[in-house]
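Please go over the structures that come below.
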Structure P
Amino acid sequence: MWREPGHPELSIRKQCGLLGINRSSLYYRPVGVDDYTLLLMHELDRQYTETPFYGVLKMTEHLRSLDHRVNPKRVRRLLRQMGLEAVYP
């Protein structure tokens, strides 16, 4: 690692300044995807395979018909994350 937490002369703040990184990046731990989100992504993928012309609103409507409480913003984010977009004529 480029920084030394217990360095006698340089504080963490100064070390980060010299490296040109934010201190918050030292403490950030990425969070994995939870099981429910994976379930939604699986269902979106399955439905996209059947109906690639469904957009965000139709996909949201489909998930709601399966009793998932989702809003269009979440569906849009998941579709973007999966690299899926509607096929238009």
Structure Q
Amino acid sequence: MHIYYYDENFMYTGEDVISEYDELPKNATDVRPKEDLYLPEYDADKRVWFESASEDYIESMQPKPPLPNDITTLKKQAALLTLQVTQLQRGGAS
């Protein structure tokens, strides 16, 4: 049987596999936490795991966008300059 442990505050602490004949250990459940939880917390009365992380915590865990490399920056600058030249040519032809 696959079990999931929680601490005295009902926060997820790990998992294990035990024999079918063993009793469920203290501070453990056979209810699997959802995959997308950052800080799973267990509600023993409802027998469900829920998200306990704040929005700020979740946001801080998101990967930062990669810094642009020199080639990407040059391509963007060239595209912007081309657009500006095209606009100037159209404005000058009027």
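Computed from the coordinates by the stated procedures, all read-outs in this text should not be read as laboratory data. For clarity, every value in this text was computed on a predicted model and none was experimentally measured. Cβ atoms are built from the backbone, for glycine too; each structure is taken alone.
For distance in nm of label points 7 Å out along Cα→Cβ at positions 47 and 71, the calculated result is 1.8, so let me know which of P, Q that is.
Clearly, the read-out refers to P.
Can you tell which of P, Q yields 0.25 when FRET efficiency 1/(1 + (r/R0)^6) of positions 55 and 79 (r between Cβ atoms, R0 = 30 Å, to 0.05) is derived from it?
Label of the source structure: Q.
For distance in nm of label points 7 Å out along Cα→Cβ at positions 15 and 31, which structure out of P, Q has the highest calculated value?
P
Of structures P, Q, which gives 22 when relative contact order in percent (Cα under 8 Å, 6 or more apart) is computed from the coordinates?
P
Consider the structures P, Q: one of them gives 2.6 for distance in nm of label points 7 Å out along Cα→Cβ at positions 7 and 23 as calculated from the coordinates. Say which. Working shown, then result.
Details: P: 1.4; Q: 2.6.
Source structure: Q.
Out of P, Q, which one gives -10500 for helix-only ellipticity at 222 nm (-39500 (n - 2.57) for each DSSP H run of 4 or more, over all residues; to 500) as computed from the coordinates?
Corresponding structure: Q.
Out of P, Q, which structure matches 2.19 when Cα Rg over 2.2 N^0.38 Å is calculated?
Answer for the origin of the read-out: Q.
From P, Q, which structure was distance in nm of label points 7 Å out along Cα→Cβ at positions 39 and 63 = 2.4 calculated on?
Q
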